[in-house]
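Structures given as structure tokens follow.
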Structure I
């Protein structure tokens, strides 16, 4: 008699997938708002747009992943924070337009699904969504034996937001003389981890542990609530830059028109021990580091000079750290002093 080859024997366990969906539902449901229609186990997500106080709505979308920080999380068994990273990598980009996040979807792919293990990631995603005031309306979990090594997985996310057309933050609003304010990061966020892993893990290298491990695995900071409180002062903020891949050198210029430039004084904020350690171990100079890492600044906003005192008062009232790090110049180019 011919031996039966089941789907489970090929490496895909439908029952484990169903258990996973059941296990993550409590996390997902906590993120849902009154705008979510139906349930998250349907074929597609339905979301009702509340356009009150939005005269000319524009939808904004972002997609991103967590990169090789996932690999480090697997190696060190610190995976829940990766879910927060995933949300932050998308939502922090989205809010640079002035948009309000509406909903989020995730994609998790692995060689073999383990409902207890992988549900930790979804728990982190749900936490990130709650902190960003957006609904986790759905996602996809793919079990693909042979595509990944055992215990490995990858993540991707997709977010949608809305902004009134007249309130869109774009480079055209930035002017020479605007002041640049840096908002601290929580660490490397989710960038530069191929370099970090090259330096600190692998054969003949010490394992990442202790304070340094906690520093590099700290979840990416979510800036949604802070940015929207600052945006409530209409016309004060002219530009917003999320400092992700490309570091401070490549991301800050993205917020200004091509005919203007930026001057930054790197002595005006502390870069933090984690970046000092990486710089010392890699022997990279500051400019090379600043093309890879955020160097302690996770978000930069440009503010009208006449509004700087008002914005500083808001930071202080919210007990939020900030640093005046430079200004927009009429001369093209990026100058770091």
Structure II
């Protein structure tokens, strides 16, 4: 077992281990809940609910199943959870557990943030993507028809519990999605190498979580340095939305990183040789996703990070060296057209 402390506005631990053993004891150390709503999806429920429930025999459990996938990261899923909490008379002393991938974690976390103006929740990510990204840092929310994550809140969990065995049941697509997010860390940190993804996955998860924890401690509400975690995401989210969420998040992030390297080369005047060297970590990932620059730019216009016609773009200067550059949206679109044509 490994443990990382996240010293956010509400400090909490990230526990990384094989299995759910002692999760009940850990929960008792962070809250006094008697009732737990376990929010999960239709794919994860048959795989892991009973395993988790076996460790939570001292609590009254209320399983709540939502649809699986990004298309269910909606206000409807959010309200379903809220209705269940109210219908079962959950109090501020009770607890929500998000057992699933990033969609479950985001929606359940947002419901916990809003119900009774905030009750405790715990992240139990079952995907690599959620383990190294969305389960740490307190970002919660849902998508709207106009764009991704437009409704949400910063709300830190009371605990993140990562069972590394959950990765054994991931589909190839889900695993690839997590690898795509992992590649991002290899670009923004000098100490995380993309080859470690395929060598010691538990150690890789630890390094990513530790890196993100330090960023969150420094900039919890994403007003400064935390923006570097969006590397590849501005374009990636737009690709994801343009596909109708048919493509996985990680696949789209890889495409976003590829485009941002092209844009960085244009912005900083890199040679073609340097640009191709910077793309080497992407060589084992298929990024042949065809959307026009116009389609992507139209989606980016709904990005929640746009302020007064400006957008912050995370550009790459060198592996492990990124820079947050504020551009006029018109300039960003023009540069994007140039590199994606």
Structure III
């Protein structure tokens, strides 16, 4: 991957951890339900993380803006070419964990957002350009409900989360010089609940929070109405949640409702990414399209299967939006 040649190489890693699994009444076993909760969490969170991180911090932009009061804004709809579980599999509260196949159906994971860059420092003159200019980066992300069969991703509250960062210019774009910058953005997904409802059972991964620390190196150039930007980067994706489940079990002809909980679910992985933007000038605005690829992290093993797909594999993503520079 190109990013490995530009950024210091760090081997990607993926890890899912959790607190102790508890079941009530304690005469039953929570092994199967808790393992399914861990595996579902580890399968879905990387996809959400890629949707949160996306590619270019501000669509169509590469270099810094040139100091105060220059500003750039973009409204975008991003989506990951993702996979969600599709099969209804039983939840067991007797014995050890059971290997099941949740299946995986191709489902876009959308993420609308608004991004802004505000010039703070124009930089130091360097020939036909400036260097070491500084922009502050701000934004907000919205996540709608996404569902497939028995599985759903549902926002909690407003479904909006804020993000912030900084961009430092290596070169400011001019008539003959492309814009080149390095940026860091901390992006956060709106808190969501992941719900799985096979038969009369329920498994909820609640209060799911996903954060992406995104480092980007971007170069851009505009010629007349056409603009191009390309970039590489690295994302540190972290997720946290808790799980609770309610399972129907028939004992001696009597139906019982068994509660299972798994507190403090946590997930962390590091992924590389590469992307390209193409923009077309429309007066003060520019129509921008983005295509990117987020590389596979270290694939963690799951007891349960997802239609032959692996947790934390590589994903394609794209964005379309409109950008303004003032």
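Read-outs throughout are calculated quantities, based only on the coordinates presented, and are distinct from any laboratory measurement. Owing to the predicted nature of the structure, the values given are computational and were not obtained by experimental measurement. Cβ atoms are built from the backbone, for glycine too; each structure is taken alone.
I, II, III: which one has helix-only ellipticity at 222 nm (-39500 (n - 2.57) for each DSSP H run of 4 or more, over all residues; to 500), as calculated, at -9500? The value was obtained from structure I.
Computing mean count of other Cβ atoms within 10 Å over residues 48-55 gives 28.4 for which of I, II, III? Checking each candidate, the match is III.
Ranked by distance in nm of label points 7 Å out along Cα→Cβ at positions 64 and 80, structures I, II, III are topped by III, which has the highest value. When semi-axes √(5λ) of the Cα gyration tensor in Å, for residues 40-175 alone is computed across structures I, II, III, the figure 43, 14, 12 traces back to III.
Using distance in nm of label points 7 Å out along Cα→Cβ at positions 120 and 208, single out the structure from I, II, III with the greatest value. Across I, II, III, distance in nm of label points 7 Å out along Cα→Cβ at positions 120 and 208 peaks for III. The greatest value of distance in nm of label points 7 Å out along Cα→Cβ at positions 88 and 128 among structures I, II, III is that of III.
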